[in-house]
1. With helix-only ellipticity at 222 nm (-39500 (n - 2.57) for each DSSP H run of 4 or more, over all residues; to 500) coming out at -25500, pick the structure among 1, 2 it was computed from.
2. For Cα extents along the principal axes in Å, for residues 29-68 alone, the calculated result is 25, 21, 11, so let me know which of 1, 2 that is.
3. Kindly point out which one of 1, 2 the value -0.56, -1.03 was derived from, the read-out being log10 I(q)/I(0) by the Debye sum over Cα atoms at q = 0.14, 0.23 Å⁻¹.
4. Output the label of whichever structure in 1, 2 has the greatest value of distance in nm of label points 7 Å out along Cα→Cβ at positions 13 and 77.
Structure 1
Amino acid sequence: MLNMMLFIGVGKMVSPTIFARRSLSYLMSDKPQEAINFAMQAQVVSIVWHIACYLQAVALSPLGMDSEAEATLKEGSMLESKRSKAAGQK
């Protein structure tokens, strides 16, 4: 019951996976600009979610933004490593 009350109190929640799925769909449709937009929205919703960084990196590469793609890939790898370490400590 408490969880339901917390959900009602918070209101409508947005999942980063919705944006990630849209990003992946646009990547598969050869539309990297649209893909990067949704990947960035996923990161806004969940700032420490490494998947959003990986999607951004994949979308940046065909746009000719290789150095940005590499930096974003490194950021995603760092976030994933932190998450894995935190999960191992539990």
Structure 2
Amino acid sequence: MERKIQGQNVSEEQLDNWVAEAEEGYDITWLQKRMGRPTRSDRAARVVPVRLTDAELEAVMARADREHLNRSEAIRQALAQWAAAS
């Protein structure tokens, strides 16, 4: 059976090596330090999917560009300002 990961062939020998490595166990503290994006607080942040119209997204991106922010930063900033105003 041919196995591929990201379009590259993976040999039986490589699979056996990965299995042996997994069976030996992993250092959890090392994995926690290297996996995923940097945390924004002492706990993991939640992903909240939101649907935006093209016009809404264009407005967010235009402001983000003006303020040199990425989309996520711009949305978080807008939410923080909205929440603080209440």
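1. Values: 1: -25500; 2: -17500.
This value belongs to structure 1.
2. 1
3. Details: 1: -0.56, -1.03; 2: -0.79, -1.21.
This figure was derived from 1.
4. On the way: 1: 3.2; 2: 5.3.
The maximum falls on structure 2.
Every number in this text was worked out from the coordinates using simple rules, so none of it is lab data. These numbers were taken from a predicted model, which means no experiment stands behind them. Cβ atoms are built from the backbone, for glycine too; each structure is taken alone.
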